[in-house]
1. Quick check: 1.8 is what I get for distance in nm of label points 7 Å out along Cα→Cβ at positions 23 and 55, calculated from one of P, Q. Which structure matches?
2. Out of P, Q, choose the structure whose coordinates give helix-only ellipticity at 222 nm (-39500 (n - 2.57) for each DSSP H run of 4 or more, over all residues; to 500) equal to -8000 when calculated.
3. By the measure mean count of other Cβ atoms within 10 Å over residues 47-54, tell me the structure among P, Q with the highest figure.
4. Hey, P(r) over Cα pairs in 5 Å bins from 0, in percent, for residues 39-78 alone derived from one of P, Q reads 6, 17, 16, 21, 23, 12, 5, 1; which structure?
5. Quick one: Cα extents along the principal axes in Å came out at 56, 35, 30 when computed from one of P, Q, so which one is it?
6. Just checking, which of P, Q has the largest value of relative contact order in percent (Cα under 8 Å, 6 or more apart)?
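Coordinate-derived values only; no laboratory data. Remember, it's a predicted structure, so these values are computed and weren't measured experimentally. Cβ atoms are built from the backbone, for glycine too; each structure is taken alone.
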Structure P
Amino acid sequence: MTAATTRPIAIKIDQDTRERVKRLALARHRTSHWLVREAISQYVDREEKREAFRRDAVNAWNEYRETGLHAGGEEVTAWLNTWGEDGEQAAPVCHA
């Protein structure tokens, strides 16, 4: 990210949190600014992944409701029990 693409933003945090950020920044030999920016970046990355996971789950549920295709718990467990063995089985085929 270049300086030309960044814009300042102001946030309000309580004094206790502000002091905690300062202490952690000192311990990490970083600035409070760097620490807050890194925290926001990591939070946004994590929440984007969480949202993608949620979207995938909703799409899978909708697909199941439309098609009825699924693999049963016993079939999946039997397949998983072969993982890492010489005779590892293929994933179960979905069926209605």
Structure Q
Amino acid sequence: MRRTYTVALFPDPDSGYVVEVPVLPGCVTYGQTITQALQMAEDAIVAYLSVLQEDGDVVPREGQNVTVGLGRRREAMLRKVTITVPEVAPVA
């Protein structure tokens, strides 16, 4: 199954980028460069969705509107990430 999600990349004050996936609460990762941050985001999303599947939960789809909270941050870059979710066999 293929899914596309919006990710928000926040410049880290020290270096690199913190990445959050707004539609997947708690799905957060980090990368030193934008390229590495996006790769880490793909890995984090696949892991997050695999756990949902293992637990028997629904894999969420992203809607047309995505809300990104900046908090104290001043800026964010938004990118789309398309991943393939591995099919997880149900636990007996």
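1. Values: P: 3.9; Q: 1.8.
The correct label is Q.
2. Working: P: -20500; Q: -8000.
Source structure: Q.
3. Values: P: 10.0; Q: 16.0.
The maximum falls on structure Q.
4. Values: P: 5, 21, 13, 17, 15, 11, 9, 7, 2; Q: 6, 17, 16, 21, 23, 12, 5, 1.
Structure Q accounts for this read-out.
5. On the way: P: 56, 35, 30; Q: 46, 26, 19.
Computed on structure P.
6. Values: P: 17; Q: 39.
Between P, Q, the highest calculated value is found for Q.
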